[in-house]
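So, here come the structures, one by one.
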Structure 1
Amino acid sequence: MPFCATCGSQVEGKFCPKCGAAVGSAAPGGPAPGGYSGPPPAASAGLTDNTASALCYALGLITGILFLVLAPYNQKKNIRFHAFQSIFLHVAMIVLYIAMGIVFGILGRIMGFWLTAMLSPLLGLAFLILWIMMIVWAYQGKTVVIPVIGPLAQQQA
C-alpha cells in the first residue's frame, strides 16, 4: 500500500485523503521504514551567532566562560571575542566597585556621606546601561570594542 510523500499517511487512490496531495510513483529507493518517504526532519542547529554573542554578556563571568567551553561556539572568533570581552568587563566592574567603595568610604568621612550616597548609584546605573547596550549591540551583530578591555579581548579571541 503506498504512502503519501507529504504527510506519510496511507493512500488508496491517486490523492491523499489527509492532505490532498497527488500520489505519483514511489520515491526512488521506496518508502522509508515506517512508511514515510518524505524528507528527514531537520536537526536542531543550536543558537545563531548573534544570539550566542548576546548571551555571552547575560551573566557576565558565568556565560562568558560557558561560551568559551562549549564546542560549537568556542570555534567562532566573533563569539570568542564577545565571551572574552564579557569576562573582562565583568572583572573590571568588580575591581571598580571595590576601588570606588574604598574611595567613597574615604570621601564619605571627609566630605560627608550624602555626596558619596549620590555618586555610588550613578556608577551602578552607568554599568547597568553599558551592560544592556552591550547585549543589544551583540544581538544586532555589531562588534563594539570597549576602549581598554576590547583590545585585550581581540588578542585572546
Structure 2
Amino acid sequence: MDEACRPATAADVPRLAELNRAVIEELAPMRGGAVWKAREARQEPIEDRLEELLDDPQARVLVATIDGTVVGYAVAHLEQLADGSVLGVIDDIFVEEGARQVGLGELMINDLMAWCEERKCLGMDAMALPGHRATKNFFEESGFTARNLVMHHRFEDREA
C-alpha cells in the first residue's frame, strides 16, 4: 500500500468537494457541530470555494492518497495578525474512515507545518469539536496544545 500526500489540482476539486461534504455530515451531529456547520464549515457551492483556494497563494490545499486514490484532504491558510505576525490556520483535515490510522493525517499535517514554517508563521491553529477525542488526540500528538476555549450558551428554542 502506497500512502502519500500532494498539493491538490483542479482535477481533484470534485473529490475534494465530496470529502468536504463528508466532513460536514460527520461533524454536524456532534456537540458544537450545528454552530460549526453554520459558522465555520465551507458553504455551497463548495466546488467554487475550493477552486478559489487552489489559486490563492495564502492557502495550501492537499490531498492524501492510497495507491493513487484520493481518500483525504487538508486545507490551511495564512492569517495576518494585528501585530504584523502571521498565523497558519488549518481549516480542514480529513481522512475517510476506512483509510484512517495509516499515517495520512500525519503526512498532511507535517506538510502544512513545513509550509507554515517556510512562511515564517508564529504558529498554527486548528479546531476540534468538544468531545471529538480522536481529533483532539491527533492534534496533541502533532505538538498542538489548547490556546483558546470557546464557551457557548445555546438557547433551547433556537437552532443554528
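Values in this text are rule-based calculations from the coordinates and carry no lab data. Here the structure is a predicted model, which means the values were calculated and not measured. Cβ atoms are built from the backbone, for glycine too; each structure is taken alone.
Remarks
- Entry that produces 16.5 once Kirkwood radius over Cα pairs in Å is calculated, selected from 1, 2: 2
- Percent of Cα pairs over 15 Å apart, for residues 13-76 alone - structure with the largest value, from 1, 2: 1
- Here the criterion is FRET efficiency 1/(1 + (r/R0)^6) of positions 21 and 109 (r between Cβ atoms, R0 = 30 Å, to 0.05), and among 1, 2 the highest value is seen for 2.
- Structures 1, 2 were shown, and helix-only ellipticity at 222 nm (-39500 (n - 2.57) for each DSSP H run of 4 or more, over all residues; to 500) at -18500 was computed from 1.
- Here the criterion is distance in nm of label points 7 Å out along Cα→Cβ at positions 69 and 85, and among 1, 2 the highest value is seen for 2.
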